[in-house]
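**Student:** Read through the structures below before going on.
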Structure P
Amino acid sequence: MKRRNNNYKKNNINIKVLLKKIIFKILYFLITICILYNVVFLLNTTISKKEYLSLFGITLLPVESNSMKNEINKNDLVIINRNKLIESELKEKDTIVYERNNQVRITKIHIIKTTNGNTQYITKAINNYYFDNEPVTFEQIMGKVQIVIPSFGLVLKVLQSKIITLISIILLVLKFSYNRYTYKMKLKRRIKKQKKTLNY
């Protein structure tokens with residue numbers, strides 16, 4: 001009975017230790033991702049002087065309004081690819097993202113007008129009553145909406161916040177300090193064991 005109880009206790013301890021290790025590894029992984037994303041985001045926005053992340057023509061945009069509600073909702077994440085944007089393939093009812101005066105808008109093409117070889121796009125968001133103030137040119141279009149991930153824009157906003165970045169850095173430093181401390185303690189124990197064996 002005693003042996004069984006001892007084995008049971010040992011198994012419980014092993015499971016607890018294993019769970020702690022798994023939790024720490026998951027936290028460490030998430031913190032690392034958070035810091036890496038923020039470093040990339042900071043470098044990208046500093047170089048491009050834009051408020052969104054864009055790499056190799058692929059842009060990630062958290063949705064800020066409900067102007068396209070039912071198709072694209074506020075706090076969704078929109079992914080566009082400038083590399084796949086071909087002017088001849090743009091058609092009415094396409095959902096596009098364009099930038100004008102440093103303002104990014106998600107909207108739909110309603111009318112395509114070509115005058116003297118110049119093409120202009122009359123656009124309107126689903127929930128707006130009026131068309132957008134000015135026609136959009138091809139140069140202003142950032143891309144067609146490729147992917148919409150529901151509610152993930154909120155996750156991106158949280159990742160980009162300075163508080164989360166600061167907390168992540170602090171936790172990473174603490175994790176590094178803890179790992180260093182445990183390594184030193186293990187090393188001391190090994191040295192003590194070696195000394196004991198030598199004395200015998």
Structure Q
Amino acid sequence: MGEPSYCEIALGPGAKARRWVVRSGPTLYVDLDGDGNLTEPGERQQGAADGQRMSFPAVELTAGAQRYTLTCWFEAGHPVLRLRDPRGRHWKAWGDEAGPLRFATLATQAPVIHFDGLLWMGIETQQAVVERERGVFRVCAGVGCHGRGAGSFAHLEYAAVPLDALPVARVTFLSAESGDPPVSVTADLDQRC
């Protein structure tokens with residue numbers, strides 16, 4: 001069957017509602033109601049394999065009166081979690097500047113993904129700033145919630161970010177010469193992917 005691997009998700013602005021997501025081989029256990037018991041009806045999901053992808057059925061989570069829909073799949077062994085919040089916004093967690101999202105072999109070391117919380121700018125990839133041509137850079141950033149652990153940034157899908165929300169990026173580059181001060185650049189982020 002496979003050894004269990006663990007992830008915890010936190011829901012809502014205060015991150016008080018917590019749910020375990022545990023994978024063991026082709027089986028995914030999701031704590032639907034937050035009581036910590038993963039043996040209740042509906043909390044065990046069987047995956048469907050399609051090449052390098054293992055997909056699990058969507059499940060409904062409750063946090064008080066709030067309802068969320070969680071979908072989980074694994075691409076070449078790497079987890080992707082997608083959540084629809086009570087306002088109909090979609091979030092995804094797959095990785096960030098610290099690396100890909102990975103479930104932990106011990107529950108005490110599980111990443112925590114915070115969905116539907118305070119919004120921040122976050123880096124989407126390990127190569128956040130790429131020079132496209134001399135002096136022209138592409139910044140790979142997104143809006144979402146910080147979690148705990150490598151790859152745990154929950155990205156809010158772009159359609160949910162208002163079109164008139166134009167963040168400002170401040171990027172600091174280390175100097176190429178030892179002892180020289182870093183160089184900081186500020187830019188309006190007025191384009192979307």
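Quick note: the coordinates plus some simple rules give every number you see, no bench work behind them. It should be emphasised that the depicted structure is a prediction, and the values quoted were computed from it without experimental measurement. Cβ atoms are built from the backbone, for glycine too; each structure is taken alone.
**Student:** As an exercise: P(r) over Cα pairs in 5 Å bins from 0, in percent, calculated from one structure in P, Q, equals 1, 7, 15, 18, 18, 14, 10, 7, 5, 3, 2, 0, 0. Which structure is it?
**Tutor:** Computing P(r) over Cα pairs in 5 Å bins from 0, in percent on every structure in P, Q gives 1, 7, 15, 18, 18, 14, 10, 7, 5, 3, 2, 0, 0 only for Q.
**Student:** Taking 0 as the value of helix-only ellipticity at 222 nm (-39500 (n - 2.57) for each DSSP H run of 4 or more, over all residues; to 500) derived from one of the structures shown (P, Q), identify that structure.
**Tutor:** Answer for the origin of the read-out: Q.
**Student:** Then there is this: If FRET efficiency 1/(1 + (r/R0)^6) of positions 19 and 91 (r between Cβ atoms, R0 = 30 Å, to 0.05) comes out at 0.05 when worked out from the coordinates, which of P, Q was used?
**Tutor:** Computing FRET efficiency 1/(1 + (r/R0)^6) of positions 19 and 91 (r between Cβ atoms, R0 = 30 Å, to 0.05) on every structure in P, Q gives 0.05 only for P.
**Student:** Quick check: 16 is what I get for relative contact order in percent (Cα under 8 Å, 6 or more apart), calculated from one of P, Q. Which structure matches?
**Tutor:** Q
**Student:** Next up: Given a value of 1.00 for Rg/Rh (Cα atoms, Kirkwood Rh), for residues 43-106 alone, point me to the structure among P, Q it was derived from.
**Tutor:** Q
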